[in-house]
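Next up: some structures, all given as structure tokens.
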Structure 1
Amino acid sequence: MTRHRPPFCAFALLPIALAVVAGCESGFQRLDRKVDAMLVETTRSIGASVGPRPESVPTTGQLPSRSEALAEQPPTANPPAESLPFTAAGQRDAEEVIDRLEGYSELPADTLRMDLPAALAYAVSHSREFRFAEEEYVLAVLRVLIERHRWGPRFFDEMSATAFGDGDDGFFDTSMQLVNEFRVTQRLPYGGEVSARALARATEDLHQRVGSEGVQSAEIILSADIPLLRGAGMVAREDIIQAERNLIYAAREFERFRREFLFDIASDYLNLIVSQQRVNNARMSVESFQQVEDQQDALYQAGRSTPFDAAEAKNRTFEAVDSLNNAAENYRLALDRFKVRLGMPIDQPLVIETDSLDLPTPRMGMDEAVYAAMSYRLDVQTRRDQLADSARAVENARNDLLGDLDVFGSFSIPTDDERDRAGLRFKPGDSSFQAGITYGLPLDREIERIGLRQAEISLERAYRDYDRFRDDVAINVRGAVRGIDSALFSLQIQEANVGIALQRKASIDADPARADIRQRTDAISQTALARNQRDSARRDLEVAVLGYLLATGQLRVDAAGYIRPLQGMIFTGPGQGGQEEAAEPPNG
């Protein structure tokens with residue numbers, strides 16, 4: 001007798017065939033390709049050109065071992081005070097301390113020199129917060145892929161083996177049933193679902209093993225369930241609609257982050273330049289005070305000066321050295337924090353080159369600037385679109401108040417029931433179907449009515465929050481416009497103060513006999529102060545211009561993290577600027 005192959009074997013081969021058709025590419029490789037393509041497409045859809053990098057950055061830290069991760073009580077290192085060694089330093093004179101402080105500034109051979117464009121490029125490639133922002137964008141893409149997959153055809157294949165036993169006076173009639181169900185489901189665009197199932201069963205009588213071939217059958221079932229009232233229409237697509245919109249929001253947020261990141265890194269860099277100039281100014285003050293001290297000491301030795309004046313000059317020199325060391329330490333701390341933000345090892349020696357943005361000062365009107373912000377700022381556009389999300393939530397909540405009116409139906413084609421081993425011989429003549437309609441009265445919709453009222457309140461709050469946000473943006477923009485004018489005026493004043501201080505110092509140096517020690521030392525201190533304030537004013541102006549571009553939504557950033565010039569914007573570019581009277585930068 002010819003034995004037919006069990007039908008469940010044929011259906012079990014379907015998933016394998018689908019995997020072969022898919023090719024040798026792994027599922028994760030296909031997923032990565034989809035993510036990369038969606039990142040490019042979504043980034044272009046908002047008018048941007050730079051998206052997250054497709055490659056991942058490996059973890060540099062050492063992860064805990066598996067035993068440490070599974071330990072219910074992880075060990076704690078907290079020894080008592082008597083177990084901790086401490087070595088007290090001996091008495092040190094001032095010269096020894098100064099030599100030790102100066103040793104912190106020695107430059108090793110592997111010192112890295114970095115200007116502003118290099119710092120921005122390094123931050124884009126290594127910064128932790130930049131990578132976090134990229135990953136948030138990628139996670140938004142993955143959430144969209146999940147929703148898209150739910151709305152596409154989904155394939156399932158389930159196999160089960162069940163043993164049965166029926167007792168009769170201590171004897172059991174046993175059998176084994178194998179079932180394979182291959183299923184394809186598809187959600188409908190406006191609610192409901194259709195599915196197709198291929199069901200195969202094979203039953204073997206284990207008690208009568210001799211001459212028993214068992215029973216095998218198969219069935220194809222088509223079914224559908226479609227809502228007509230509650231849950232029907234666009235409300236059925238709410239999850240995919242919101243996921244797709246959230247992806248656009250994520251793209252805008254990432255582009256906005258790139259611009260804010262440039263502003264923050266550039267501001268930190270310019271602050272470092274100011275700190276660097278403070279160190280240089282303090283160093284020049286020490287040299288000037290040292291000259292005054294030497295002159296006063298010579299006058300004292302010649303009997304032309306009092307001991308008080310010589311002591312006063314020496315004391316002011318010590319104060320200047322202390323100020324220099326404080327400025328140098330503040331610079332070193334700021335530099336270490338800057339390294340951390342760039343993603344650079346803190347033990348990497350670094351020298352910050354004297355550089356500036358060299359941005360031209362814009363000619364802008366107050367109303368024009370506010371209009372630009374409302375038109376171009378990506379966060380304003382996202383807030384406006386989120387109002388539509390809140391309005392859509394109200395419509396969806398109203399849909400929940402409707403009754404449940406659903407239509408359903410199914411159609412099945414079995415194999416020949418007169419054959420014990422029917423294989424795949426289907427018998428359309430024995431097909432069956434069922435169809436119907438159900439209606440559920442909306443008797444209990446109290447929770448849904450509460451949900452609708454919550455959605456309406458949330459919508460009203462969203463309107464007020466949007467109005468407040470727009471007002472805050474307008475205030476920020478108006479402040480940015482005024483900030484440029486204020487910074488320009490301050491820079492002019494500080495430039496004049498530097499000139500006055502230099503003239504005063506020059507007049508005293510030309511005839512030191514006409515000035516006492518207090519006047520000479522005050523002139524040196526005022527010159528250093530004027531230079532520091534002038535350098536801060538330069539920084540404030542560049543930050544103000546950059547902040548204006550950011551606040552009005554007109555800042556554009558290239559792939560390396562630097563500013564893309566706007567139409568009519570002409571500046572000398574990175575690395576062309578410089579500070580007057582600049583000395584060798586302090587060491588990192």
Structure 2
Amino acid sequence: MEEAKANGAPNSVRFGPFEADLCTGELRKNGLKIRVQEQPFQALAALLERPGEMVSREELRKKLWPDETFVDFDTGLNKSIMKIREALDDSADTPRFVETLPRRGYRFIEPVERVGAEHAPLRISSIAVLPLENLSGDKEQEYFADGMTDQLINELGKIGAIRVISRTSVMQYKATRKPLSEVAGKLNVDAVLEGAVLRSGNRVRITAQLVRAATEKHLWAQSYEGDLNDVLALQRSVARGIASEIRIKLTAQEQTILAGARPVNPQAYEAYLKGLFFQNKLTPAALDKSVEFFNQAIELDSAYAEAYAGLSITHCYLGIFGLRPSREAFCKARVAAVKALELDGTLADAYTALGGVKKGYEWDWAAAEALFKRALALNPSSWLAHVWYADVLSKTGRFEEAIKEARQGRELDPVSASSGTVLGIILYRARRFDEAIRACQEALELDPNHLNALWFQAVSEEQKRQFPEAIEKLAKAVSLSDGPLYRALLANAYALTGERVKALSILDQLKTLSKQGCVSPVDMAIVYMGLDDRKSAFQWLEKAYQQRTMRIQELSEPIFDSLRSDPRFPDLMRRIGLSP
């Protein structure tokens with residue numbers, strides 16, 4: 001690659017929807033960067049330098065591994081080619097890009113267009129908004145700086161031509177002093193936006209600068225100052241300034257959305273930011289505080305659409321996590337989302353929340369899909385809309401589409417265990433258990449105690465009859481949370497391995513907790529299913545249906561496959577709107 005640069009050869013090539021920069025080692029698809037490790041990219045570069053010609057295995061060995069380096073060459077090369085095909089979404093059986101010539105080498109078969117460096121435009125197609133620095137000197141104002149970061153991410157996310165990294169990933173770099181190039185590499189972005197916010201009374205000042213990741217070159221810097229009631233307009237000015245600097249032509253819809261911003265009551269805005277702050281913590285106590293602050297914002301400003309949307313999403317979380325009865329949580333979520341859309345029909349979060357109600361409580365899968373699509377049209381970088389849409393697609397059996405959405409979610413949230421776990425869940429539902437295990441393992445490498453990653457890695461291992469490994473994961477989950485869900489899954493695993501005494505002991509514990517209303521009927525069904533007591537399992541599933549418990553949707557998952565031959569199973573599936 002350095003040789004190509006030194007000789008003045010074109011440093012970029014295009015093929016199909018892809019572009020590869022042979023100097024920087026970057027691969028893009030439709031302008032979006034695709035992560036490829038160094039050795040697979042070197043192998044791809046070797047093929048791209050001689051399109052249509054065979055590149056022998058020996059030539060690739062010399063390029064990738066010097067003579068003095070000892071490696072398992074066959075395994076290493078095969079793995080590199082496999083990684084190339086994964087990146088290009090190619091197939092060894094029906095190749096579009098890389099053709100295998102058995103025992104001899106490989107050939108790149110797609111037409112390649114060479115692009116001269118002098119013609120290459122400045123391309124910024126992905127941005128990470130790093131946590132804004134709080135310049136007030138008051139730690140109690142951290143929620144304000146974090147909330148402003150959230151708001152900037154949301155405003156930039158409305159621009160379809162750029163991919164904006166989610167809050168969960170960028171917040172891991174709060175108060176760190178790592179080189180921007182390192183941060184950008186981890187987040188897989190072209191540029192980072194860093195800055196600070198200073199609030200003094202009802203005045204607010206935002207300073208922001210855009211930095212190109214590879215060179216750490218400052219591309220743009222600007223300061224914005226105004227009254228707190230004009231803060232939404234200030235944030236949209238930042239988004240428009242960045243779009244102008246990186247030469248993005250905004251669509252008519254984007255121009256309209258980013259042009260207008262109604263004034264907001266300063267105290268309502270402050271309460272709204274506190275609502276977001278506690279919503280992002282996702283703990284039971286924090287979600288209760290989130291509801292309190294969003295309601296406070298609405299009391300102060302009854303036309304505050306964003307506050308209604310935030311309130312709706314929090315109520316969805318309360319229903320999803322079983323912290324409130326489904327009817328109570330989702331009905332409140334519906335009322336708030338509808339009100340938000342009456343006030344502002346361009347709010348992606350409101351469409352996402354209403355989609356959450358449609359899928360979580362009303363089981364109207366077609367309506368949920370339409371709402372998530374609308375949310376993503378308004379904010380293509382909405383991580384929540386992508387993963388909730390992936391959930392709908394997987395539960396309705398459209399696994400390839402679901403996996404695509406989950407992978408897009410992971411691109412928006414690349415260093416978060418949650419995104420890897422979502423992909424693992426979707427792969428598990430698609431019965432691609434090896435891939436599900438790997439995705440969950442990658443999530444656990446980011447967070448060894450991530451409960452959902454432990455859950456879905458364990459149930460995937462069960463499907464492969466790897467019971468000792470599954471029991472180890474579930475026992476760890478129980479030790480971390482002691483939640484009824486993980487106890488039920490552990491009891492199910494014990495029952496399947498013949499350890500009925502242990503399973504029955506956990507069942508007795510769950511029966512006691514169930515009298516206190518602390519156990520989902522689905523958990524009870526999972527234990528009885530493991531004990532091969534179908535009558536009791538279906539009784540509890542019927543109870544879950546009558547309560548409209550969201551987790552009844554787990555019937556579509558592999559753990560319930562043993563019930564599929566029972567005539568009660570397809571009847572129950574049809575009643576929740578899913579195909580048997």
Output 0.70 (FRET efficiency 1/(1 + (r/R0)^6) of positions 171 and 475 (r between Cβ atoms, R0 = 35 Å, to 0.05), calculated) maps, among 1, 2, to structure 2
With P(r) over Cα pairs in 20 Å bins from 0, in percent computed for every candidate in 1, 2, 13, 29, 27, 17, 9, 3, 1 is reproduced by structure 1
With distance in nm of label points 7 Å out along Cα→Cβ at positions 139 and 547 computed for every candidate in 1, 2, 3.1 is reproduced by structure 1
Candidates 1, 2; FRET efficiency 1/(1 + (r/R0)^6) of positions 435 and 531 (r between Cβ atoms, R0 = 25 Å, to 0.05) computed = 0.25; producing structure is 2
The value 4.4 for distance in nm of label points 7 Å out along Cα→Cβ at positions 115 and 483, derived from one of 1, 2, belongs to structure 2
If relative contact order in percent (Cα under 8 Å, 6 or more apart) is calculated for 1, 2, the one returning 20 is structure 1
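Since every read-out is calculated from the coordinates, none of them should be taken as a lab result. Source: prediction; values computed, not measured. Cβ atoms are built from the backbone, for glycine too; each structure is taken alone.
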